[in-house]
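Each reported figure results from applying straightforward, stated rules to the coordinates on display, with no laboratory input. This is a predicted model, so every value here is computed, not measured. Cβ atoms are built from the backbone, for glycine too; each structure is taken alone.
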Structure P
Amino acid sequence: MLVAKSNDGALFKVPVDNPEAFTRVTVSQSLVGADGLLILTPETLLVVSGGQQTVFRVNSTDSWTTARATGSFATGAVGPTTITRRSLTDAYVLYPYTATSPFFEIVKVKFM
């Protein structure tokens, strides 16, 4: 299991059978503001950072000891939060705009 600490962007690998043995993943990209996480494949994680107004694609080749950013998608000032997928290639992010607005969008992520 992978979890993020939003205030400092730390990413942690947590063994489900022994959560006390969690380890910090060394990541090449700041993930400050991380909110929504989606494990796309065993090697690929998508991270929604509302604070950075970006969805990051992060990959690991060593079982999440280290990871590096391999793509990004700028959302703009829409308050992006959660992310889900339709397939291994199609992911969608929620744009809630403001907490009091009844308007929201679900937008397909297109990485650069």
Structure Q
Amino acid sequence: MLNSNRKIFVYILIVFLILIAILLYLNAEAKGFPDGHLTELDKAEKPLYYFTSILSFTVGLFFFYLTKFKSNTYVKRFFFPTLVFLVIVFLLIGCLDWYFITILDNGSGG
């Protein structure tokens, strides 16, 4: 298995990913006005938040599975490529969200 410092890092990362998943899910559920109206921005961001939440939760569970049940060489082979993939996907999702924020109407009146 992994040495203790790496295991601690991976467990902290797992907790971080699960917390991100929960916060993004709650943010997606809280979108819109109190009367239920969704703006263009809310309609575009809601599926994005759900996708990111599911991805974070799934990768967190995958890292837990790797750390707990797989050998050290297997973990080294899959952990860092998966982490790099996750960072790239989060950057792409962040860029897409920034695009939505700058282009779509967010419902702020004047």
Structure R
Amino acid sequence: MSMTPVAADLRLSAQRALLGAIYPDVRMVKVRRDGSRITFTAICDKPFSDDALDALTTAASEIAADFPDCDVDEIIAGSSDPLPQEDVLTEGWLFQRAETDEQHSKGQ
């Protein structure tokens, strides 16, 4: 497993693209790069709003515009499962919503 953090240019591009794009139903957003492939991942409440989907898709498109030599894969999913337990620096986490244990037990 690589211990290399996500490059600063990608992280800054993603942070800029996400300004104003985080709706209340967004739980987590991360971005990773492997060669010429960028993976943009967002986990939202299930179900999530069309507004959240549109904003996240637009953010992924803005990232793609900053990296024209790369392909960007979007993974935008709804889930009430606990968020992954992983190294947030090397996995490129950009946003994590504060959640209580009660939210998980109710599936929210």
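Suppose you compute distance in nm of label points 7 Å out along Cα→Cβ at positions 37 and 77 for every structure in P, Q, R: which one lands on 1.6? Of the options listed, only R reproduces it. For which of P, Q, R does Cα extents along the principal axes in Å, calculated from the coordinates, equal 58, 24, 18? Comparing all candidates, it corresponds to Q.
For structures P, Q, R, calculate distance in nm of label points 7 Å out along Cα→Cβ at positions 21 and 93 and state which one comes out highest.
P
Among candidates P, Q, R, the computation of helix-only ellipticity at 222 nm (-39500 (n - 2.57) for each DSSP H run of 4 or more, over all residues; to 500) that gave -9000 used structure R.
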